[in-house]
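Listed next: structures, encoded as structure tokens.
A short reminder: the numbers here are calculations on the coordinates, not readings from a lab. Predicted, not measured: the structure shown is a model, and the values here were computed from it. Cβ atoms are built from the backbone, for glycine too; each structure is taken alone.
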Structure P
Amino acid sequence: MTDRNLERLRKLDTATLSDAMDKLGIEGVCRGIKPRDQTVGLAGRAFTLLYGPVDPVNPGTVGDYIDDLEPGTVVVLDNGGREDCTVWGDILTMVADRKGLGGTVIDGPCRDVHLCLKLGYPVYSRSYSMKTGKDRVQVDAVQVPVNIGDARVCPGDLLRGDSDGVVVLPKAREDEILDTAEAIETAEDKIRKAVLAGKTLREARTELGYHKLQTKA
């Protein structure tokens, strides 16, 4: 079954989506989450995991979930922004790439960056480091709302990543966001064409209302 909104999302960049959410009063920017490879984009629906410190009485694990995910899924890992250990490495990257997942977003570090670069698999994280999360953190919950760079991500939300970072579109408002982003993109395309046709940037921006495109409605 075709996911029409996902196809629409793929045609938009994070800057335009961010402007659209500014206009609608929605906080969707995952601040501090950056691509490990600037040339690889990400688009898909979220599968979420929430991590916490390992329980000294009844310790859990970093999780075995990857085999159950459908192609195109974006793995979203809330590791609390902690920098001392990772929850994603080369084996997960290898399997995710072979399964055709849409990418991985981590509030925290990843490791084994070399493989995601080699494979072109999109990983977006707060940082990178080599120290394992095993025996340090555990999965506390699966498919629950999580926080990624101060933005709330719920299961099934759309995520878009590019060289500027990651944005999340709350599922309940994705149509509205996409409609607004497409209108902004159309206006900006008209500005570019007007300048190429000989108008000054000032004239083109004034005619198309550039300075108010993102202003909250």
Structure Q
Amino acid sequence: MADACVRARVPVRCVPLRAVAPGARLAGRALPARHVGSVDIFLEALEEAAPGDVLVVDNDGRADEACVGDLMVLEARAAGLAGIVIWGLHRDTADIRAIGLPVFSQGAIPTGPQRLDPRPADALESARVGEWTVTRDDLVLADDDGALFIPASHAPDLLTLAESIRDTEHHQADQIRAGTPLRTQVGFPAYLTARRETPSLTFREHLRAMGGAIEE
């Protein structure tokens, strides 16, 4: 999907997060919540949630506190959410893994919040995740590589592109396993020859000419 965003010239909004349970995956509509020190912001977000939503927690990437623990994960599962993405830390790792709801965060720490900051008026309208702003108009996808945010309005076209890229790469992988190196498949020796004649020629331009772009 990230490669599909590149091809469609949709901003690639992704962040390096880790799955609490390795191998977890999730996809769903973003349910943003900006944490200010109290769990009630999450409970209020769940009041407006629809089944399959993904709670996107903005804790400003803080490294001094966990903002989500096992009780909140249980509550999210009971509300029918697809998972939780946290720009910050979690705790209760073993219990969260046992619950089974996909949770992604920057890591874990034992302590919870010891503060209560003023709540912004728009705390449930958007969440800041890394350098990106996520709203209810976005979809969230996450796996072991991190989290990706895409505009829901672009999802059908991006999915079609992603399926095409996946099929191409699977075919290329099968060819490598069958004994045809990727260098042969993409005409890499010919590219090196052409580049000697035209030093400005890029590999991507070569691939486009072959109809085999794999990087965009």
Structure R
Amino acid sequence: MSALSAVVLAGGRASRLGGVDKGGLVVGDRTLLAGVLDAVATAGVPAARSVVVGPEAEVPAGVLRTREDPPFGGPLAALGAGLALLDGDGDVLVLACDLPRAAALVALLDGGVPDGCDGVVVRDGDGRDQWLAARYRLGALREAVDAVAHREPGGLTGLPVRAALRSLTLGTVTDPTGATRDVDTPADLRAARAAATMDPDVPDPADQTEDPR
């Protein structure tokens, strides 16, 4: 059986959080990025088939790291950079780094990709499909991303992930508990920390960093 892989996207600007490194924000007893990587490892993804796309960060030994070129080229460019480090077939988990309940999401995707589908995405409580909380067939995803890269004059830079994923046949799995809630704002961060019963007196980097724009 082909090994399961994972691509974790961790290179966004986080402008609504003052430009901080989202993956380095602490929720509970670990950073957001560490929590996602822990969930990936628990799902059985070998370190050598786990890719973090983003700035320099502390990752477990053996985990691969890369960056889209140019930096801040957008989620599709980041996804393409991550896929470039993976070979073979099997499935690949694609996750954003700012998911405090990544373990619950990975569990929802544990059933694999349904027959006749190229992937399965988690659908949130508002009925929105979360492209970056999903499991895809690696070969199908790579082909879809490569097709856009060759078709568009600017390659993948600046494009949303749907530019490639809308060509795939995707199944959905419903998120019944709000596990897809990510951390985009200081309020999201405070809510995630409260849910993790974190000490509310821990400094909030998002409240201390000026927006660099």
If we compute mean count of other Cβ atoms within 10 Å over residues 43-50 for structures P, Q, R, which one ends up with the highest value? P
For percent of Cα pairs over 31 Å apart, the calculated result is 25, so let me know which of P, Q, R that is. P
Comparing volume of the Cα convex hull per residue in Å³, for residues 59-122 alone across P, Q, R, which structure shows the greatest value? R
Which structure, out of P, Q, R, was log10 I(q)/I(0) by the Debye sum over Cα atoms at q = 0.16, 0.21, 0.23 Å⁻¹, for residues 19-98 alone calculated from, if the result is -0.53, -0.96, -1.17? Q
Quick one: distance in nm of label points 7 Å out along Cα→Cβ at positions 11 and 83 came out at 2.3 when computed from one of P, Q, R, so which one is it? Q
